[in-house]
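There are structures below to look over.
Since every read-out is calculated from the coordinates, none of them should be taken as a lab result. What you see is a predicted model; the values in this text were computed from it and never measured. Cβ atoms are built from the backbone, for glycine too; each structure is taken alone.
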Structure I
Amino acid sequence: MACPRTTLAAYQRINHELWAAFRRGEITQPALAKERFRRLLREIGKGPRLATRLGATYLERLSARGDRLPGCRPVLRALGGRYRLGVVTNGIDRVQRSRLAASGLAPCFETIVTSQGCGFAKPDPRILHVALDALKISPRHAVYVGDDPAVDGVAAREAGVPFVWMDHGDSVRGLRPRRRVRSLLELPDLL
């Protein structure tokens, strides 16, 4: 079932606002998962009664999606032959692990660190330290690749880890990292 563009735009705005609040420590992930649909339903003139069920259905369906960036398999294979790889995400633990499994990419990574699993959310650098400890490498021997300079880039800088910005062409305010790729296919040459 398709939703009107205005509803989708409202969802995206609300979701963005709540994830920003999560990164500031103002809301928990379980509360975020419910609140985004409660606010959306209220904004489109519906009662909040369905928010919990809508949130659970959304997470269930999102968990089954194995979306991949173009070229990720060969790039991860190439990088995995030279480096130890891990994932660091602010996403909900079960959703992120399920999505990686559905994509077939989970075996490419030695560690998967989620904010829910470790108790720290980017831009807090401690989430990167958890991953570094799991991989048994020092910050100066690591590189963090992320798509949000204000979240990923700040976490990397504060953790002492070089950062590579995956620039999807979205507008970003302020930070413009020096090391940048527009496609995963550029990453092996950069590293």
Structure II
Amino acid sequence: MTAVFSRLREDVTAVMEKDPAAKRRLEVLLCYPGLHAVWAHCLTHRLWEDGEYLLARVLSQVVRWLTGVEIHPGATLGRRVVIDHGMGVVIGETAIVGDDVHMYHGVTLGGADKRPVKRHPTVRDGVTIGADATLLGDIVIGEHANVGAGAVVTGDVPPGATMVGVPAERVDDAGGPDPAVEDELESED
């Protein structure tokens, strides 16, 4: 039971750190549907792993109705996943979401294959996914990458990259010279 309370505390702290609108822990406990959906997913995922597929799906649909967040019981979620605002988030059956991932409303981690294979994204640790972003297929979003609001991502994203647009394109420095080093070189001239 101590582990459960530790996990709850950890999740509430993650929301407090990522959402400047969160003023009190009690507010987060009572008023954050994305958090409620993540907690409910812990139960539905356990049922799914135990072979209780129908019960897991029925409960996940009740949670969807209550929170506006749809997380398939077969999906795997890491620790401290924050679904900010939540409404309209869809996380597919074979999706894998790492630790410390922050996603906003309207995010879709969708499938791109009708066969029963790994067909949803893998989102590594520390990724931020903006509102209404769509990630499709068995792709990997690298550690600490950022996906902009409304972006449509259909290919792998390198660690630390920033992707925006439809179709998504990389807009960060893409591994070029460090701007701080360039500034130092310019000041030496």
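Which one of I, II has distance in nm of label points 7 Å out along Cα→Cβ at positions 29 and 61, as calculated from the coordinates, equal to 3.2?
Traced to structure II.
Check the numbers for relative contact order in percent (Cα under 8 Å, 6 or more apart) across I, II and tell me which is largest. Please report the intermediate quantities before stating the final value.
On the way: I: 15; II: 11.
Once relative contact order in percent (Cα under 8 Å, 6 or more apart) is worked out for each structure, I has the highest.
So if we calculate Kirkwood radius over Cα pairs in Å, for residues 13-68 alone for every structure here (I, II), which label has the highest result? It would help to have the intermediate numbers written out before the result.
Working: I: 11.9; II: 12.2.
Biggest value here belongs to II.
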Hey, log10 I(q)/I(0) by the Debye sum over Cα atoms at q = 0.15, 0.18, 0.20, 0.21 Å⁻¹, for residues 77-140 alone derived from one of I, II reads -0.46, -0.65, -0.79, -0.86; which structure?
-> I
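Can you spot which of I, II the value -11000 was calculated from, given it is helix-only ellipticity at 222 nm (-39500 (n - 2.57) for each DSSP H run of 4 or more, over all residues; to 500)?
Numbers: I: -14000; II: -11000.
Structure II accounts for this read-out.
Starting from the value 24, 21, 18: which structure in I, II was Cα extents along the principal axes in Å, for residues 109-148 alone calculated from? Before the final figure, lay out each step's value.
Numbers: I: 24, 21, 18; II: 29, 20, 8.
The read-out comes from structure I.
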If mean count of other Cβ atoms within 10 Å over residues 101-108 comes out at 14.9 when worked out from the coordinates, which of I, II was used?
-> I
